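Just so it is clear, none of the values below were taken in a lab; they were calculated from the coordinates. A quick note: this is a predicted structure, and the numbers were derived from the prediction, not measured. Cβ atoms are built from the backbone, for glycine too; each structure is taken alone.
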Structure I
Amino acid sequence: MQELLLENILPVVKGRGANFDPVNRFEKLKIEPDLDWLQEQDGRTIKTEYFRDTTREILARNDSPDVSFTFSLNPYRGCEHGCIYCYARPTHEYFGLSAGLDFETKILVKSDAPTLLRKRLNSRGWTPQVVAFSGNTDCYQPAEKRFKLTRRCLEVLLEFRNPVGIITKSALVTRDLDLLREMAKLNLVRVILSITTLNSQLARKMEPRAASPEKRLETLTLLLAAGIPTTVNVAPVIPGLTDHEMPTILEAAAMRGVRRAAYILMRLPHSVKELMSVWLQKNYPDRKDKVLNAVRSTRGGELNDPGFGNRLSGTGVRAETIRRMFELSCGKYGLNGEETPLATDHFRRPSPGQYELF
C-alpha cells in the first residue's frame, strides 16, 4: 500500500477500524485500488460475512513464557470489534485474507468447538489445567450473540469442572452470569476485562464495535456483584496516546471493587504497522509521529519486538516509566495483593449417560 499517496483519500468505512486491506505478505499478487473509485466510497458500509472453520483441533498450545497458560481456545478467527491495533490481525493472512477489513468482516466460525473440546477433555491424555478464552480474538465478539459457541464451551468446561480464564472487552460476558456463578463457586473461573481508554470518542474510532468504556466499567460492577473474580487489563497501553490514562483506569476499576490488574504494551506486528499508521494519519494526524516514535522507543527502535520477555512490556526508559506508573497506581488503589490460583482438583470426566443432562 502506498501510504503517502493514499492515506489522505482512503474512505471512511462506517463501523470499522480499518478502512482498507493491506497487502497479504504471503500472496504474490498485489491489487492496486482505483483512486477515483475510492473517492466515491466515503461513508460506505460493509456487512459481516461468516464462514465455517473446519478445524479438528480446538485447543491451541502456547509456548511463550510471557503468559501464564498453556492452552487457549478461540471459537472465532477474525474479530468484528475492529480494534485497529490488534496484534491478531495478521493471522487472517494465513487463509489468503487481509489483516485489514477482511479481519473485521470475514469471520471464521469454529462450529464444532464444543464437541472438539469435550473430546479433548475426555481424553486420558488431558491434564486438568486452565484453558484461556481467548488467546487471539475475542470470544464475546458480536458473532457470539448468534452462534453461542463460547457459552456452549463454558457448559462443557463446567460439566468437566475444568478451570477457565476469560479475556474480553465485551459486555456480552454478563449474558453467561448463570454459568460463571456456578463455576465461581468452585473457583473455576476468572474474567479479565480489557480497558484501553476511558475516552469514549477515542474508543469509538479505535475499537468501533467493542463495548464503550462506560459499558465496560458497568460490566466490571456486574461481574463482581455476581461473585466472579475479575481483573482489569489496561490493554493495550499506547505510548503517546493512552498511556497517561493508566492511573485513571485503575482507579475507576478499584472504585468498582476490582482487586487485580494487569497491562500490556502495544506492539505492531507485520501489516498492523501500516494499519495503525494510516489510522493515526486519518484520525490524529498531529499526533501520528509522536505516537509511532513513542512506540519505537519501547521496542528497540522498531514498531514490534516479538521476543519473549519483551513483547508484552517493552524495553527502554519509556517502557520502564509505564511499568513504574502501573506499580505505583496498583499500590495506591490496593490492587494485586495475594491471589488464589484457580482450582483443578474438582476435575471429573462424566460418564456417557451424564452428557444428556447438560
Structure II
Amino acid sequence: MKRLKILLLLSLILLLISGCSKKVRQEEKGAEALPPEKTEGKAVERGEPSRNKGKVLHMYTALDTNESIIYIPAFEKETGIDVKWVRLSGGEVLARVRNEKNNPQVGMWFGGSSPDFIAAKEEGLLAPYKPKVNFPFPKGTIDPENYWTGFYFGGIGFASNTEILKRRNLSPPTSWSDLIKPEFKGEIGISYAYTSGTAFTILATLVQLMGEEAAFKYIKKLDRNIHHYNKSGSACVTQVGLGEIGVGIAFSHDILKKGPSKGYPVVLTFPQEGTGYEIGAMALVQGGPDHEQAKKFIDWALSVKAQNLMKEWFRIPLNPRAEVVKGAVTAKEMNLIDFDAVKAGREKRGLIERWREITRQ
C-alpha cells in the first residue's frame, strides 16, 4: 500500500510538471503573437522572427507611421535584418537621443529635417558614416563630415479645405501675410516647434525670410489665428481634410498624400514671398548598438529601389536615377528662400525658447 501511494504521488508530480511546462510553452507562443507595444502612444514594431540570428537594427524614425511601414518591411525582406522601431516626431527623437546620450538605445535615427540632425551633431550625439552610393550629393544634402545623410527633399506649403473656405467666402492662402488676416481666425493648424521638425522648419523659414524680430512679431499675430497645435507636423493635414480646420501649414508631400490623394477636398498652395524646405536625413547614433546593420540601412535607403518607394508618399528623392511620382512638387516649381539649415540647427534651442515665450505653448 505504501509503495502504491509513492507511485501515485510520483505520477501526480509528473503531471503537474507536464502541465506547467505546457503552460510556459503556451505563454511563450502567446508572447510572440502580441500586438505592437505602445510607448507613450508610439508604436514599437516587433517585426518578423530574424532569419539571420543576431541581425537586428534598433531605430527611431520621425516619418509618419504609415510611411515607415512602406520602407522598413521592404528593407527587412531584402536583407533579412529585423528592425525594431519607435515612431516619434523629429523634436521628440532629438530629445530622446539627447536624454539617452550615456546609454543609447538605438543604432540609428531615420527621417526628420536636417536642422535636428545638425543640432544633434553639435551636441556629439551622432557618429559619422560615409554612405556607399554611385551619385554625387547636391550641396547641403549631406553633412561635410558625414555625420548625417539626406535622402529626400520637401518644401513647406499650405493645405486648404476648399469647402470650408468657400463657406467663409475665402480663397486658399498664397502668402504668409494671408494667414494673419482676421478672416482666418480659428481656422489654422500647425504643430509645436519643439516637438515637430516641420514646425521648426516653418519657424526657421520665417526668421530667415523676415529677420528674427519681424518674424516673432509675425508669429505673435499668427498665434491669434491658430485653432490648436499638434505634436506631429502632418497631423494638421488630416484635420484639414476632415473639416476640423480650414488651413494647415506642413510639407507639400504630406499635404498631397494625406489630402487630395485620400479624396479630401484639399488643395496645395505655396507662399509667394518664398518658402523654406527640408532635407530629410538619417544618421548613426553615437555609441548606439547595431551600427553594422544601420550602415546597411543607410546604403539601402539611397538605392534606386528604395528611393522609388517614396513615390507612395509624394517625396522628392535625392538619388537622381529614382522616379518622381506624377503630381509631386519639385524644388524647381517652388519659390524657395536661401534656407540655411546649418544656421537653423545651431540656433534651434534659442529660437524654440523664444517661440514658447511668444505662444505660451
Structure III
Amino acid sequence: MHHVPAPSSPPWEIVRLDDPDAGLEGLIVLHSTRLGPAVGGCRLWAYKDMTEATTDALRLAEAMTYKNALAGLPFGGGKAALRRPAGAFDRERLFAAFGRAVEALGGSYVTAEDVGTGPADMAQIASSTRYVAGLDRGPGRPGGDPSPYTARGVFRAMEVAVGRQLGRTLADVTVAVQGLGSVGFALCELLHAAGAKLVVAEQRSELASRAAAMFGAEIAGTHTILERKVDVFAPCALGAVLNEDTVPLLKASVVCGAANNQLAAREDGMRLAERGVLYCPDYVVNAGGMISVAAEYLGWDLAEVDRRITGIGQTLGRVLDYGNAANLPPHEAAEAMAREMLARPRAVPYAVPLAA
C-alpha cells in the first residue's frame, strides 16, 4: 500500500493497493474528510487497467462527499475500486488484505458494500478492521444489504419529482427501470405496489421474466429502453448511461434512478434541462443505502432510518427550489448546495464506529 499524487483540488488522498499474494490490486480514494471520515463502498470490478479504476473511484468518491453532505450525515466521501483478478481467486484472502489496508488508514476511511461485493465480503473485511459497515447486526437493527434502503429513497424522490414535473402520483405514470439488480428489483416492487406501470430492461433474462410475471412489466432491450415513451426513466445499472448520444433519444420527462454517475459528463445535465427533462441528481436520490450504513455504523435505530429516508424526497425538493431560484439545472444546484454545506463550520461530532 502506498500513497500516490492526487488531483490538486479538492484535498484528495489516493492510496494505491498492491498485494499480489492476496490478489489485491486497486485503490482507495478519500475525496473529503471535512464532515467526518470518508465513507464509501468497495467496488470489485473487471477494470481493464488501473487508469480505468482510478477514473471510476475519483468520480464515485466525489459524489459520496456530496451525497453525505446533502443527506446530513457526519461523513466525508471516499471510495475503493478493486480490480477483479482474472480467473479463480481466493476471495476471503483478498478481502482480508483489503481490510488490513483500511485499518492502516486509522479510521479516515470507512468501507461498505458496492457493485461486486456483498455482506460476506464485509464480514471478511471486518476480520481485519472495525472501519466497515454492511454487516448483519441482527433483527430490528440496521445492517446487512443496503439495497432495500436505497430503493426506498429513490421511490420517495420519484414521488416528489413526478408530482412537480407532471402533477401526478406514481399510480398514474409509466416507469422504465434499467437494471434489475438488488436495488432495481426492489424499486420495481415498490412502484408496482404504488400502482405504476413498468417497463424493464435487464441483461439477465431470468430476472426480466420474473419482473414480467410478478409486476406485469413489459420487457425492453437494455439500450432501447431509453427510447421508450414513458413518464420516468430510472437508471439502476452502471453509470454514464446519459451522454451526448443517448440524451436526444430519451422520451421520459423525469430521470430518477439509483445508478451512480448517471451523467457521462456535466454537459449532459444541461442537455437534459434544455430538453425539459427533470433530472434528479443521483447522489441525492440514492442516499438511502448510505443512511443505512450510517445507522449501522453509529448505532441509530430503524425509526431514525425511516425518518431520514422519507426525508430524501424533501431534500430533492430543496435542491430543485435552489436551482429554480439560482437559475441552475438540478445537477449544478445539488453540487452548489453541497459545497455550501462543506464550507460551513462542522456542527456535528466526528463519527466514530459502533462498539463491537
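Things to note:
- Answer label among I, II, III for the case where mean projected area of the Cα convex hull in nm², for residues 60-211 alone, calculated from the coordinates, equals 11.4: III
- Each of the structures I, II, III was assessed by percent of Cα pairs over 35 Å apart; the largest value belongs to II.
- Value 3.8, calculated as distance in nm of label points 7 Å out along Cα→Cβ at positions 84 and 332, assigned to which of I, II, III: III
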